[in-house]
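*Asks:* What follows is a set of structures to go through.
Bear in mind that the values in this text are calculations on the coordinates, not laboratory data. The shown structure was predicted, so the numbers you read here are calculated from the model rather than taken from an experiment. Cβ atoms are built from the backbone, for glycine too; each structure is taken alone.
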Structure 1
Amino acid sequence: MSVPSQQSSSSEAVGHQKALTVRDIQDYKTRGERFLMLTAYDYPTAQILDQAGLPLLLVGDSLGNNVLGYPSTVPVTLDDMVHHAAAVCRGARRALVVGDLPFMSYQVSPEDGMRAAGRLLKEAGVTAVKLEGGVRCAGLVARLVDAGIPVMGHIGLTPQSVNLLGYRVQGRQAESVDRLLDDAVALAGAGAFSIVVEAVPAEVGKRITEAVDVPTIGIGAGPHTDGQVLVINDVLGLNAGPHPRFAKAYADLRSVITDAAKSLSAEITSGDYPGPEHTY
């Protein structure tokens, strides 16, 4: 009789756990327990991260930079987001999946935002959507939440505004800090269940976290936010660079993949592959 491997047993355990809800994520802040959110753009990555026990997966419009080869997130379409988010949702059973509303899918009118968010929930299967902006988006956030759509906010460095703001740290001046605090309070007041805070000084990240009663999720925002989010390609060492200051690689899969491809190519050249064990 075969004995199930430890990996398969843990996978089954995660698969039988109840899917996390918005309230579960908010409870992290109540308990003072820090947590991680990683981006995922496809089925196998989502499955692996879900089995690793991550509570949150973000199908970010960062797929433009990291998967589709665009120079920024701006060209990413709603159809792109629905396609990739659906794959991630098929791979995640326990983790709460959040999908980004891409550039110009919600800025023109609240009705556009409602329709775009509805597509991500109905067609892709995400539990929540994320949008960039603070005070100016609070009205849309309130409408989405009132319609039963959970919303994650995003303030600080907002990549969809790269053509206006560039990729620069935000919150270095007192006026900018006040604006960020207003943004966070407005989002929380409108019903956002959590807020991503990107590229701000650590002290500003702390002040924002203390100013709202919903979890903050930092990316380059210091150690005082309730959670952290990183791009999976950076964590796995898949990107060639340059890398943002806050990115930390926990593996070097770029080298692993390169070595594997070279080894296979060499075996084919030498005639060692395919061998008898690989042949029908």
Structure 2
Amino acid sequence: MSIQPATAQSAIVNLKSKIKLYWPLVKGLQSGLLLATGVAGYMSAHGQPDLIALLMLSGSLFLSISGSTILNMWWDRDIDARMRRTQKRPTTDGSVTPNEVLRLGLVLSLLGVGWAVAVDALYGLVVFAGLFFDVVVYSIWLKRRTCWGIVWGGVSGAMPILAGRVLAVGQIEIIGLLLAAAVLFWIPTHTLTFSIKFQSDYNAAGVPTFPSTYGLETTRAVIALSSIIAAASIGVAGVMIGVQAGILRLMVVLSVGLLLLSFATIFRPSEQVNFSLFKYASLYMLASMILLSI
């Protein structure tokens, strides 16, 4: 009788150690932000949301996003080994094997997409599209070939909010597309500032980026233009949804901050301005998603 509790305790300890080991593969902050956009897409159409549907949305999206993220890290493990900022990831430091990572990514992806399809066919199709664009089109096909792969990576990042809206309204409509466009054009604001900061890492790994292909000035102009389109898209979507005037004003203030920092990267470029924009872009999107959900 005394062996069973010890065995159960050992299993729990082993499970905790596995979760601690694999959790960095999920990229909790990134996956959490994408999940927040999906929830916001759903909530934007519901004053009184169906809690069961919301839970099923959250579960299926989290599994799908986590699965695609893990599969990306499995595919990019050779690149990550050549970049200083990623050399300590579990996929490159030897703490997990490539086969373990591949199996985990496939299992989570299949569970997530399968669950999404079971909830609603069109919703599941959008979720699958996000995973397909992220893993196959962006990571496997384009990332090592062209800096324009970021556009297709942006498409995958826009799918969670579109999926949430689709689950809520049962169709792909203009508001969902505007919300998706807001995320699509926000992503360059986030990732291009990142590529400027770590340009030497990307060069060492042989990954083409906008700074290495078109130069810093053009990259900063693209960041500013993307920020304008993202702010306009989310603003128009907010008006069409009918958000309260006070919330809309807050969204305008947040958008102005994003635009000011984006233009500062053109007219007063510095590492500090670039880093501030990188951080603010994430806070801007998270805050906007919270406001849309209210």
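*Asks:* As an exercise: distance in nm of label points 7 Å out along Cα→Cβ at positions 83 and 123, calculated from one structure in 1, 2, equals 3.3. Which structure is it? Write out the running numbers ahead of the final one.
*Replies:* Numbers: 1: 1.1; 2: 3.3.
Going label by label, the one that fits is 2.
*Asks:* Next up: Of the structures 1, 2, report the one carrying the highest value of FRET efficiency 1/(1 + (r/R0)^6) of positions 19 and 195 (r between Cβ atoms, R0 = 30 Å, to 0.05).
*Replies:* Of structures 1, 2, the maximum of FRET efficiency 1/(1 + (r/R0)^6) of positions 19 and 195 (r between Cβ atoms, R0 = 30 Å, to 0.05) occurs in 1.
*Asks:* Using helix-only ellipticity at 222 nm (-39500 (n - 2.57) for each DSSP H run of 4 or more, over all residues; to 500) as the calculated read-out, with -12500 as its value, let me know the right label among 1, 2.
*Replies:* The structure behind it is 1.
*Asks:* Suppose mean count of other Cβ atoms within 10 Å over residues 155-162 works out to 21.5; of 1, 2, which structure was it derived from?
*Replies:* 1
*Asks:* With relative contact order in percent (Cα under 8 Å, 6 or more apart) derived from the coordinates and found to be 20, which of 1, 2 does the value describe?
*Replies:* Values: 1: 15; 2: 20.
The value was obtained from structure 2.
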